[in-house]
Structure I
Amino acid sequence: MFKILFFNTTKSFKLHIFIVPIFLIIESLTTVLVPYFISDLINFGIIGRDKNALTQYSLILLGVAAIGFTFGYLGGRSITIASVEFAKQLRVNIFERYQSFSVKNTDKFEKASVLTRMTTDINFIQQSIQSGRMAIRGMSVFLFALVLMFVTSWKLGVASVAIMPIIITGILLVYRFVIGNYKKLFKQYDQLNNLTKESIAAARVVKSYHQQDNEIQKFNRVAGFIYKNFTKIERITALISPIVLFCIYALAIAIAWIGTNNIVDGQLDIGSLASVFAYAFQMLINLLLLAVVYVTIITAKPSKDRIIEVLTEKIDIKDKKYAIDTVSNYEVEFKDVSFKYVDTNPHHNLDKINIKIKPGQTIGIIGPTGSGKTSIVNLLTRLYECNEGEVLLNNTQLSNYSLKALRDAIGIVPQKSILYSGTIKDNILMGGNYSDEEVEKAITQAQAAEFINKLPNKLDSVVEQNGTNFSGGQRQRICIARAMIRKPKILIFDDSTSALDTKTDALIQSSFNNDFKESSKILISQRVSSIKNADLIYVLNNGHIVASGNHEYLIENSELYREINQSQTEQ
């Protein structure tokens, strides 16, 4: 687990983590040496009325304090740098891991949960690393003070050690309660974030149905659970301080009683008794700090587990060791392909699918909602793997190709038009290196040039989050331009002209028929007008291909296709 969390950490982080204990141990040593030299200052300088000794020990104390301050500062600075660098690298590791997930992998983690892990959970871990300063310092001071106390008076040392089990027992009882409640708390944070994300994303729907009060009630309910759970945790952890303070007072009384008797008996001097009081105070205060650190660390344990869950998630779709990184032929074939999204589901989303697409051919896929049309696209782009059968490219299984080679060959316009914050040009380029002429050609092919050129900043016009400042048809055309600029060998339209009028749809089809003659084209739609000119049309229903042929053939021979066509013609 340690290796997983600290994988790919920077050299700077490792250096700072290595030197922090050295700095803090030196600082801790100077802390416990202060009472040691104060003891001599009292005995020789004050009681002995020796001004030279008073000056000498005062200068020694000043030097010890200066050394302690210097190493304390260096230790604090190093642990801060280390924790910040670690948090940054951990976020990068999680983000990179999530980017390499298949859709099936990402389905296991709600989006709100991933955001919580990358923010709240990592913050908790960062705090636990920073608390390592108190842990190292607290443990070092505790041990050094205990040793010097036994050296000064073994009887007082035994009295101090005798009270420790009370504190340790109290801390362990707190731990048992807190750890379970923190796991519940993080799940409630996920629920709150998910509720917030959904409410913001569906703001228009919420307002349209006047459901603001209902959304507020749901939010208050989850926030109330968090409040109750967090209050319960704080109520219990608040017991640690009173327990330790009680032990401090009890120990002070014991030291005073035993120490004064030893002074009367001549077994102890006043300076030594003063130093023992200081050692006892240092021991218990640092034990209190260790208790606080302990609670900080155990509260970070659920966070650590949730992050490790992401980092250890087995990626089910990735490149083979010797994956093919070039595609020379673009003939696609589905051979007896069966697929289901949930393995435990007794029914397949696709069942015994056989499709063959030759280079330059245009294939249409039509069917009712939920018939499995998009599932075919998901398998072709290897967002999922089929459960049975084979998906072949150039008579080679898709899994033998590198994901980059495969997806570079495919241009897809998804069912949902997804735009990112930035500019129109940024959304079309998607990190690709294309000339201005290529961008202009792509927006012309996508019938987007007209509305883009009317904007004040044209291609540099700002796209708000999710493209909310554009209409559905405008978003679709930008997405179509994004696919066309890649000049893909396999071009897929997944019901991606649903928001366009039939004239614009026809113009776009004309563009890719003329400009992408050598590319295989897959048109998925619920509108017959969008696929009627395809070379071959497959009709899907409940995951099965129930008919195939051109438009005229299907009108004559497929009842389902005919019904779909008639329903749209009547409209």
Structure II
Amino acid sequence: MNLFAELRALVVTELEAMMEAGDLPPGLSLDNVAVEPPRDPAHGDMATNAAMVLAKPAKAKPRDLAEALAARLTGDARITEASVAGPGFLNLRLAPDAWQGVTQAALRAGTDFGRSTMGQGQRVNVEYVSANPTGPLHVGHTRGAVFGDALASLLAFAGFDVTREYYINDGGAQVDTLARSVYLRYLEAHGQEVAFEDGTYPGDYLIPAGAALKERVGDAYVDQPEDVWLAEVREFATEAMMDLIRADLAALGVTMDVFFSEKSLYGTGRIEAAIEDLKSKGLVYWGTLPPPKGKAGEDWKPREQWLFRSTAYGDDEDRPVQKADGSWAYFAPDIAYHYDKVQRGFDALIDVFGADHGGYVKRMKAAVAALSEERVPLDIKLTQLVKLFKDGAEYKMSKRAGTFVTLRDVIDEVGPDVTRFIMLTRKNDAPLDFDFDKVLEQSRDNPVFYVQYANARVHSVLSKARAMGVDVGDDALASADLSGLTHVAELQVMRKLAEWPRVVEIAARANEPHRIAGYLSELAAEFHGLWNRGNDDPSLRFVQEDTPATTRSKIALARAVSVVISAGLGILGVTPAEEMR
């Protein structure tokens, strides 16, 4: 049940009736008519912009239009007042039973309350993490993993058919570097002293891989030339690192449907097919690029190569795809990978990149637009840096120095649930400070505690009511009489519950799961506010020991809060807490 959608449908119906009656010109577009919470709750429960967006095309004064619409809307039993404010904003007040009905709908639906059909089964590919297979995941990967996973869950909740995908970057030079680094650990496992040169990975996390390689091949590669062992060690090391990464993702509660290997694009004709597709559209040509800024004159030597005409789709410059010697430019396999996604029939693509890939956005969007003939939209979400703090000091990381903070370090410190929630408290493209001390505080300033504490409080009153002999089963609560819940604090909790289906659709439309975390914090605040009022006003306490029926109705409201919190936390990949420890 989406009360905002229902009220918008009512507004649209009345506007169409006004057109039919000749009170409005026929054929007006109503697409931009909205019903939403007012900016100031003192003005009403809901507001519509209908008069403001229709006044100009209707050649009417917005205030006159709003007053005519208001007169029609008050005929609906749910609306107790429709008032015009300012130049033509229309504010609505709803009867208590409208909010009570939403609460009962939440109880009947359980954690499916708010689930939407907005996506209509459209197939969406969400690619995230896609870290180089050169070591365990670090805290920057953690944010991208949590964001991508929560986004995929949000889209599924909103009715999309979602595929979660990881692109294994196993076709580049960094995998050779990994192989050489593992080989050094292999020699070390044989008792040799080794020195890690610049450009290798000296982290201790490769020690087990070196020992495992020794276990597999014995001394067969000791002191052998690189061409003897490089290919096999590359395969072995890549798989060892992917096993490590898969275990990291599992510890964070992140699942993938597809692991796609970059290497599978080479030698299979898949890169050639993608570039040929662009050539057939006249979008690849033989030419030279202009010199980069500051490189003109003797410092610049133009090179002829095959270029993708990405400027035709909004990029800043055309991009190399194949060099004069026939080798592929680094962008070519990325084009081929996205060509493969388009060929798989997805209706939309989402890539989650780290902020350091910001310069890649325009060229990748251009490639997908060209390959799909602008049928398949690509949204690229960038995740900004995470700064870690503990005891007032900032953690630093460096994969090559072997001193980086891993995903496992974070999980071991605070657990996966806290990690996931905190990573989603800010929009993906905003920097995030992650303080190990603060995220474990039991205070209102810690959002994950505040939300979980609300859920735990609900379960505490459920237990207390159950001990009194009150039937607090789902069926009993769903049929409870809520007509007595009319206090402003109780109604405010119900109003916030009613926003949940709307928040889901807004967040899914924008690909912004942080909106879910923000909403849960707001809902928890309303619930805690009602709880605290019970300290001063016994009639607002959830358990009324002398009146089981009243207790059941109040417990029903609390349970509805728990249902929505559980649904929201489920989208975020966080386990709801039934008690605080």
Structure III
Amino acid sequence: MTRQNVEKLQIKERINVPRMKLCAVLVCALAAVAAHHHKDHHGHTHEVTESPSAGSAAPLTVSPSGQFRGSWMASRRGRRFQAYRGIRYAEPPVGELRFQPPKLITKYSGEVDASQEGPACPQPVIDNYPVHEDCLRLNVYRPDGKHVKDLPVVVFMHAGGFYTVSGRSDVAGPHYLLDRDVVLVTINYRLGSLGFLSTGDKYAPGNNGFKDQVMALRWVQRNIAAFGGDPSLVTISGYSAGSFSVMLHTISPMSRGLFHRAISMSGSPISQIEIPRHQRHLAEKQAELLNCTTASSQALIACLQTKTSKEIGDSLDKMFEFNYDPVLLWVPIHERDFGQEMFLPRQPLVALCGGDLAPVPYIVSQTQDEFFWKAFSVLNDQGALLSWNNDFSGFANIAFYLGNDSSGRLADSLKAAYFPSADARLLNNSATADALGKLYSDAIIGFGAHRLVNLLSRHSKHPVYYYEFGYVGNSSHYVDPVTNKPTAAAHHDDLLYLFNVSASFPAIPPGDTHDSHMVDKMTALFYNFARYGDPNPRPDTPELRGLSWPQFTAPVRQYLRVDDPFSVHTRLFEDRFKVWEDLFPIDYQTCKQK
């Protein structure tokens, strides 16, 4: 699907419902980057150019692993900070290392040039955007100053469905958070088949993309003190696929002791169904697309080894079942033991309730409208609309992760709960758009976040906080088809107030505007949580004065609605989630299925 095609999506009747501004957020997030990646939409570059005589010689950091030569950048408020970009944290996963677990780099020879961005991992892109299989890179950003030390560290794991996006500064720009006294680390990890191929045997046990993330966290523990960060004060944060990742790190034996706070934004691997033991069907589909044999795992992988990373990355569109569904193709694997270091030896629900949960404070979130845009990819496609009406159950099983419900009972129950008339056909109108948008949102993100936060509140001995992002600013992934203005709080929209996403949106300048104040508040919340394990106001975050964000507890179930103004409420979307609880019941105390 091209950006131009998605831009044309609109409901035929003039109804006041949002449409997606860009390509399908997960599928084409980098498609528009290349034309913009040098400057933001105001034309400002973010490099600070000063003469060496003014004290702007490129910064140098020496760590136990080596020497890193960086560059200068400027924050939103003009604060100069050091940037070290494109640092390899693991051996390039090429040649014989393709489809293998990552190998941490513990020593670098010579001075490392960390002044430029590294490539994104292989995925479909346009206009020569830098993509390469040698992509296991990270960026480190730190405040300037000779005496900077023991600062909280925020590690960000990017979104993208495990098949697109990156940790580069044009999609995870540091310019907002670096107005705070934090060290920010953004990372790449392998995507698609290159990162998550799983055949269910020793040849491809799975989860290599998550193991990449573990190597990045081990690199941080080894080196971050040299960059002014406190290795005992690391917050892992992530969005969507990155949010899935964060939760998995809290239960993985590989990640134990590598972090001290966790933030899962719009994504949870604990939802309506268990994760699989393998995804051999995807491995075989990938092989067939590239004319490889599927006779055995060994032969399949040997053939894929002969293909270029571009061939593998560019085949993404054909991996989906229909209409870019399911949104999540590759998912975490409950690994079998073949002698490898296992990232996920137990089901997430079993691990969380069985004592494997990391002892850390946690923030969980979702947005008000999440995947509402997916409704329009159905309603604006006559072929898709006809197919859904002819076989709602079959399509719902895939799109909403219902498992192998051949009876149609689950799909019928959801249709009855969300649509005005359970036996009605889907129509290209506002009522169907609202119902289908909520159903997509809850199936992909909402119910998982709900289930996760309710489990954490019962099984963690540490504080748990929950927020709903409902603020609609001047930029959004949704815009009204008539007014061309944002009308909803979409999946990824809260990131626009934490990171400068210069690839797709204008920077938010400082000033007395609602958007600027939201940047100040969001970065203050994250700073406080990273520093203190509590997002509530402190003397050094006056932007939050008057806020009282209570912990999420099972009896009350309070959450913060992030809007203008902030407000506290209870039982987020529980009227909608009741049908999911009825269809996929568990005992939240024992974690057993009812």
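Read-outs throughout are calculated quantities, based only on the coordinates presented, and are distinct from any laboratory measurement. Bear in mind that the values here come from a model prediction, so they are computed numbers and not experimental data. Cβ atoms are built from the backbone, for glycine too; each structure is taken alone.
Figure out for me which of the structures I, II, III the number -0.39, -0.51, -1.26 belongs to, where log10 I(q)/I(0) by the Debye sum over Cα atoms at q = 0.07, 0.08, 0.12 Å⁻¹ was derived from the coordinates.
Working: I: -0.64, -0.75, -1.23; II: -0.57, -0.72, -1.23; III: -0.39, -0.51, -1.26.
Computed on structure III.
Assuming 0.95 is FRET efficiency 1/(1 + (r/R0)^6) of positions 84 and 236 (r between Cβ atoms, R0 = 35 Å, to 0.05) as calculated from a single structure, say which of I, II, III it is. Kindly include the intermediate steps, with their values, before the conclusion.
Values: I: 0.70; II: 0.00; III: 0.95.
Attributed to the structure labelled III.
Of the structures labelled I, II, III, one was used to calculate distance in nm of label points 7 Å out along Cα→Cβ at positions 108 and 324, giving 3.0. Name it.
Checking each candidate, the match is I.
Which one of I, II, III has volume of the Cα convex hull per residue in Å³, for residues 68-299 alone, as calculated from the coordinates, equal to 311? Let's see the in-between values first.
Numbers: I: 150; II: 311; III: 136.
Matching structure: II.
One of I, II, III was used to compute helix-only ellipticity at 222 nm (-39500 (n - 2.57) for each DSSP H run of 4 or more, over all residues; to 500), and the result was -15500. Which label is that?
Details: I: -20500; II: -15500; III: -7500.
Structure of origin is II.
Suppose you compute mean count of other Cβ atoms within 10 Å over residues 164-171 for every structure in I, II, III: which one lands on 15.2? Intermediate results must be reported in sequence, preceding the final value.
Values: I: 15.2; II: 21.1; III: 26.0.
Label of the originating structure: I.
Looking at structures I, II, III, which one was mean projected area of the Cα convex hull in nm², for residues 244-475 alone calculated from, given that it came out as 26.5? Display every interim value, and only then the final one.
Values: I: 26.5; II: 20.3; III: 15.9.
Traced to structure I.
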